[in-house]
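Below, each structure is written out as C-alpha cells.
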Structure 1
Amino acid sequence: MSTITTINPATEEELQTYELMSESAATERLEACHAAFLEWRTLPHDERAPYLNRIAAKLRDSAGEIASLMTAETGKLLKDGHTEVELCAAILEYSARTGPEALADEERTHGDKGKRGIVSYQPIGVIYSIQPWNFPLYQPVRVLAASLMAGNGCMLKHASICTGSGLLLRKLCIEAGLPEDLFQVVVIDHDTSDKLIAHPLVRGVTMTGSDGAGRHIGAQAAKALKKTVLELGSNDAYLVLEDADIETAVKFSVMGRLYNNGETCVSAKRFIVTDKVYDAFVDAYVAEMKTITMGDPTDDDVQLGPLSSQDQFDRVKEQVDESVAKGAKVLCGGEAPDRKGAYYPATVLSELAPGMPAYDDEIFGPVASIIRAKDDAHAMRLANESRYGLGGGIFSKDEERAIKLARDHFDTGMVRINSFGAADPNMPFGGVKDSGYGREHGGFGMKEFVNAKAIFLP
C-alpha cells in the first residue's frame, strides 16, 4: 500500500508517514458519514448549534497543539497559527449564532390570490471537501461549520503535506461530542478522490486550490451532476491611486504580500501604482521589504518563515527566474539563501509585462509585482485585465470614490479599501472568473448545499 510522509519545511525533517486508504476503505467512510447524516438531519437547527460551540471551545483549548502542528507541517508562523485557530472558533460560533435564523423556513405567497407557500432549506447529504495546505485548520473548518449547521455530513480530503492537521481536527471534533461518523477524513490519492466525487452518496463538492485543479474537479463533478463551490487562486491587484496615503499603502502592502508567508489566495500580489506616486511608493515599499526578518517560524520576532515545501520553493523560484529572464527587474530579494529549509526571501519585481509569470500568474510566495499605471483609470483597467477575480484593494484618501470604484468597477468578489485582511465570518468570501464561484461565510455558505424546497398550500 502506498504511503505519504509529511516533512517540516523549515528543518527538512520527516514528521509522520501515513498509509493511503484503498477505494473500499474510503467508500466505507462515505457510507458511515451518510448514515450519520440521516440522524443528524433530524435535529432542529437550534440543537445543532451547541455542537458547533463545543467544537469552537475545544479548538481554543487545543490552540497550542494545533498551531505547533500546522507550523511543523507547513512552515507558517506559529503566531499566525494561533490567529487561525481563533478565526476558526469565531466561524463556528458565528454559524451557531446565525444559522437557525438564516436556515429557518420562509413564508411566501403564490398565485393570484396570495395562497400560502413555504420555502424550506433542507440538507442534502454528504458534502465532499477538498482542501489545500496553506490554512490547514481554517480551510476545512469553514466548510465543516456550514455543512453541520445546514444538517449535512462532511468528508474531508486534505492536502497530503498537512495530513496530520486534518486528522487532528477530526479527533478534536469527536472529543467535543460530534457524532463520530458525521465528519470523516480520508487519506487517499487523486484517482480515488475522483471516484468519490462520482459516488451517489456524495451530494456536493467544495474545493479550494489552483484554477487548474478547480477545472479538473469541477469537470468531474459536472459529469456526475454534482453542485460545486470552487474557491481558486488569484493574482489580486492593489491599486495605489494618485491621492493615496503612501504610508498607509506601504504598511498594508507589506502585510498583504507577506501574510502567511505569502501563501494566501487573497494576498496582495500585484501593486498597480499610478505615475504620480510611483517613485514615492516603490522607494518606501522596497525599503520596508528589505527589513523583513526571515527565519524559524516558531520565533516570535520572525516575520517570514519558509515556504510550505521544497516543491513550492522550486515553483516560486522558477516563476521569478522566468520573469527576470523575460526582462523583469529585481528591486530586492530574488536570491534564495544558502541554508537548510524551503526559505525564499521577500522579493519585489518591477518592469513587468504580459507574458511574464509575475504579471500573468499567481505566485504563491513572498513575491510582489509592481506595475506602473498612467493614472487612476488606467490602474483600474490593468487590475481587471487579469483572468482572476478573487480579491483586490484600493488605496485612496477619497473613501467615497474608492467605494464607487470597488462597487461598480472592480471585477472581483472582494475589495479592501485602505487595509488588508484575509477573511471575516460576517462577510461573503469567494471570487469570479478563474478564481471560481460560490460563496462562503456571511451566511452565504450555509445555503450553498441545501435544497431550497418549495411547498405550495391550497
Structure 2
Amino acid sequence: METKSFSFTHLSPILQFVRRSSFGAILLFFSAFLALILANTPAHGPIQEFLGKIIGFSVGNFQVYKSVLLWINDGLMSIFFFVVGLELKRELIAGELSKPQNVIMPMVGAIGGMVLPAAIYLLINWSTGPQSLNGWGIPMATDIAFALGVLYLLGPKVPVQLKVFLTALAIIDDIGAVSVVALFYTSEISFSNLIIGGSILSVMFLLNKLGVRQVFIYAILGIGGVWLAFLLSGVHATIAAVLAAFAIPVNRSIDKENYLSSIESLTKNFKTAKRAEKEQYLLSTDEQNIIGEIHRLSIGAMSPLQRLENSMHGLVLYLVMPIFALANAGIVIDNRWLDMLTSPVALGVFLGLFLGKILGIFGLCFIGLKLNWFKMPEFLTMKMILGVSFLAAIGFTMSLFINSLAFEVELYTEQAKMGILLASLFSGIIGYLILKKEIHSNTRVKIHKLYAS
C-alpha cells in the first residue's frame, strides 16, 4: 500500500515555528549561561557600566533618554512582543485558538498556571513588605520559545496534539502576562500621551479597514507614533507593540484561485516571451516584467501579518532574545549566594514556577477531565500533560522581563533571577525526561498493537 510522506509543511504555521525553535532555545540557553559566566569575571564591571550608559535623542523641547538596559528591555523587547501580538491575532482568527475544542483545556490549565504561582509567591512573601510583594507576577509567565524548543528536541515522535496543547497554553499565558504588565507594572500614567497613542492606533485600525496593506505605513505609525507615545505615557511600551500588531491586516488581496490562474497565465507568457541575446546571463525586458508581476502577485497572495511574522521570527529568536538574556540573566555568585537562594523572593519565584505552574496546570486539567469540562485530546496521556506542565514552568524570558519591572531594590532583582534560572533549569530537565519516557513507552505500545493485529 502506498504511503504518503509527512512533513511539517502539512501542519499549521505555529508548528512550523516549533521546528525553527529548537536552535533558538539552545542559543537562548547559551546566552543565559554566558551572562552568568561574565557576571562572575572581571568583565562584570565594564558590562554593567555599558548597560547603565544613558543614550537617547532630542528634537526641540522633546527628548527621550534611557539607559542601554532600558532600551533593550523597552525597545528590543517591543519587537518580541510585536511578534507575540502577530501570533496571537493569527491564532485567534485562523489558528488553533480559533477552534473551541483546542482552547478549553489549555485555557483552564493556563488560568491555573497563572493564579497558583502568584498565590504561592504572595504567601511566601506576605510578611516581607510591599516592595518584595511586587514580584508576584514573575512566576506567572511561560517562555514559549524555550518550552517549544525543548519539546522539539524530543524528535518527530511527539504527538502533534501535544505541540498544539503546549502552544495554545503558552499563548494564553502570554495574553495573561501582557495584561499583568499593562495593569500592574506601569509607572505614573500621562493620559495626554496615552490619548495620542490611542488616536494613532485608531488610525492604524482605520487604514486596515480601508484596505491599506503597505507594511511601511504601519511601521511608521506603530513605531513613531503608538510605541513612542506609550513609552512617554508610563504604560509599558511593549503593550503598544502588541496592540500595533493587532492593527496589521490579516486578509489577502488575492485569493488562492485567482493567484493560481494568474500564475498559470504568466508562466505561459514567460515561455513565449522575447528572450535576451545572452539568455544564459540576462533576462529580456518582457521576462523581467513577467517575473515582477509574479512577485507582486505572490506578495498579494500572503497577508501582511503572515509576511511580517515569518520575516521577524529569525530576528526575535536569534538576536532580540539572546541580547535580552545577555543583559538580564547575569547573577553575581559570591558568599551571599546561599542567603539569596533561601530568601523569600527567590523561594517565592522558584516555588511559584516549579510547584505553582505544575500543580496549577496539571491539577486543573485533571479536575476538568474528571468533571467532564472537556475531553483529553487524542493520542495524549496524563503523563504527557504532566511533562508539558513542567515545560510551562520554564519562565525565563518573560519572567526576567517582568522581574526587570517589578523591583526598585537591586538585591530583590538578583534574588528573583536566581529563582527564575533554577526553576527553569530543573523544570526543563524534568519535563524533558518525563515526556521522553512517556512518548517512548507509547511508541512501543503502538508498535506492539500493530504487530498483534
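Values quoted throughout were computed directly from the atomic coordinates according to the rules given, and no laboratory measurement underlies them. Just so we're clear, the structure is a prediction, and the values are computed from it rather than from any experiment. Cβ atoms are built from the backbone, for glycine too; each structure is taken alone.
Can you say which of 1, 2 returns 2.6 when distance in nm of label points 7 Å out along Cα→Cβ at positions 58 and 298 is computed? For distance in nm of label points 7 Å out along Cα→Cβ at positions 58 and 298, the value 2.6 is produced by structure 1.
Among candidates 1, 2, the computation of helix-only ellipticity at 222 nm (-39500 (n - 2.57) for each DSSP H run of 4 or more, over all residues; to 500) that gave -13000 used structure 1. When distance in nm of label points 7 Å out along Cα→Cβ at positions 154 and 410 is computed across structures 1, 2, the figure 4.2 traces back to 2. State the single structure among 1, 2 that was used to calculate log10 I(q)/I(0) by the Debye sum over Cα atoms at q = 0.14, 0.15, 0.17 Å⁻¹, for residues 170-433 alone, giving -1.01, -1.12, -1.31. Structure 1 accounts for this read-out. Given a value of 39, 20, 17 for semi-axes √(5λ) of the Cα gyration tensor in Å, for residues 114-289 alone, point me to the structure among 1, 2 it was derived from. Structure of origin is 1.
For the set 1, 2, ranking by FRET efficiency 1/(1 + (r/R0)^6) of positions 322 and 370 (r between Cβ atoms, R0 = 41 Å, to 0.05) places 1 highest. A value of 27 for relative contact order in percent (Cα under 8 Å, 6 or more apart), calculated from one of 1, 2, originates in structure 2. For the set 1, 2, ranking by distance in nm of label points 7 Å out along Cα→Cβ at positions 194 and 402 places 1 highest. Using Cα extents along the principal axes in Å as the calculated read-out, with 68, 62, 40 as its value, let me know the right label among 1, 2. Source structure for this number: 1.
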